Structure I
């Protein structure tokens, strides 16, 4: 009897595997011997228990640290040589760099990296050169490259990061969405009722409270809209970012404007989405923003900037509106239009969930990955 092939999934921190591979590793275990590798911690223990797969802890730093990175590389080589996997699949930048290098050194035949987003396109100077160099090394060591969407693929090609063929799975998103979970169930609607307001049009933003998420432009656009009409509200759900902070003036508006409610990081965004009318994502860059997919699954149209991922999920005038990044005037116009044009809003809202269901349903996304694994491993 032929033994089952072994797959190792690796990320820098276990939270990434918890997010991108939730329930997936358990599903893959029906056909493969699956091992998860990431930095040690409680989330890795939780993943092992939930997914029912074996885990191996290897400390890795998210930021560059020559000594610690070399130590992690050596540890990964040892792990791969001991485990003898048929395929190693990395996600997140540092795990991609170290994981693909270690897998190549250990003689793993199939080495896969998924790019869920790129930082170098918006970086400048030395930082940009370093980021591109690390991405190039990741691609050089990988045998297969999966960009999350056409925008990421285009940036890799335009930046001359690699000349290798790249495979987009399905419609780009590599996570997929559980439509039964992201639905307006009685439980979700009951929780949403705690902070829903029928007398206002509620915009919601989900993400880090940071400059590169477009929060400066969002607050400026909303305040201008609030000057036109008082029946609007803005909810913000996400952690405060201290490495890329918003301006003191924007921070003051966020904390002192009655119609702006920052609720912090929330464990379950569904009730907040169900209590809202429209998601706004004014980010400067993304890989493939799951908040837009989640909002669509709950029937919300979205206003997004014309960036990777977001402009693939949203079709202008069909399930949302697309505006230029870093343009508060255009953002204001789109928010005003979607709040005031009831016929347009109804059209966008009606199409929101069906468009998500047809492209990003979790079972479909998983089937695309399984087909990829089967093809990549056929000669191993």
Structure II
């Protein structure tokens, strides 16, 4: 089957302009190379990173971001807790802003990791400010795709308590939807969690890149065909770290179709507890599958249940290599064939959701680079004011600190 993504990239400039595909397909396709470049950047900063962390294992990691950048932490939390020697919690900046005292506990020590494509989102900037105003002991780690963004500038102003990791310039996606920015920041976070054996992590990045390249080259045509089905809803399922990936995939399809496709995400086990009600005859169901044998068994039980109930329009499964049970439960099977541990799958697996987003956008006659016809959503969130919490608590004044 043809590489449908590559065909979009190789189309004439006139056709790309007409379809609105100048940026998004290329930004999806460049991801494996961006991961390799991200690894090289972090390796060059390894001594600086190690010194900054200082072996303070009593200092908890807070993995933060807004929107898509918040989902990065969800893809990393389990890996940090199991592999890094540090405790970690994923929490969106949009949650921190409204109740900072629940996150920044007085007297506690944190590495506050800011994930940000532009570094200009009001909630991201506001979270940096609130961290500084809190009674917690905070060191900042800014991981961003924009050297000129407000977060990068603020980090440089606090050099004694900040570490800045600038990702390759090309990860600062020009399109509305975050693609290579998201996955490359996940890779950067994985590096921090794998600092104890970065040589082994380099091998993981090779496998990750191979998996993504296989998905795009061998299956983007099949995914384009799936998007010709008249589905109005989509449900992405992922266990453990792939739950965060499922959340990002559902957002990509919603953003790229301007809400014409409504998405949902859940874990395989969680779906049965009510959310399964959204799977109708117009629903695409996507299974992002674990390679852990026991987790795989739980997932197959759910998949078989969906098939037995006769619900869903099309079922797609993504895995290393499908067994007979997986093939029987899914309509479309995508096999990447790479040795990729579960906690490192998200950067490669999100490519599936991104690709579906592009082709479903085109199905509706939208422009993937800027699919929001009414301008309801924008590349950087607009119109949000972040207020000075201490000032408001003191005298009710509404002093704006960001936005």
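Every number in this text was worked out from the coordinates using simple rules, so none of it is lab data. What you see is a predicted model, and the numbers here were worked out from it, not measured in a lab. Cβ atoms are built from the backbone, for glycine too; each structure is taken alone.
Numerical summary
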quantity: Structures I, II, by volume of the Cα convex hull per residue in Å³, for residues 280-351 alone: label with the highest value; calculated: II
quantity: Identity of the structure behind 0.35 (criterion: FRET efficiency 1/(1 + (r/R0)^6) of positions 224 and 304 (r between Cβ atoms, R0 = 25 Å, to 0.05), calculated), options I, II; calculated: II
quantity: Among I, II, which structure scores highest (criterion: relative contact order in percent (Cα under 8 Å, 6 or more apart)); calculated: II
quantity: Comparison of I, II by Cα Rg over 2.2 N^0.38 Å - largest value held by; calculated: I
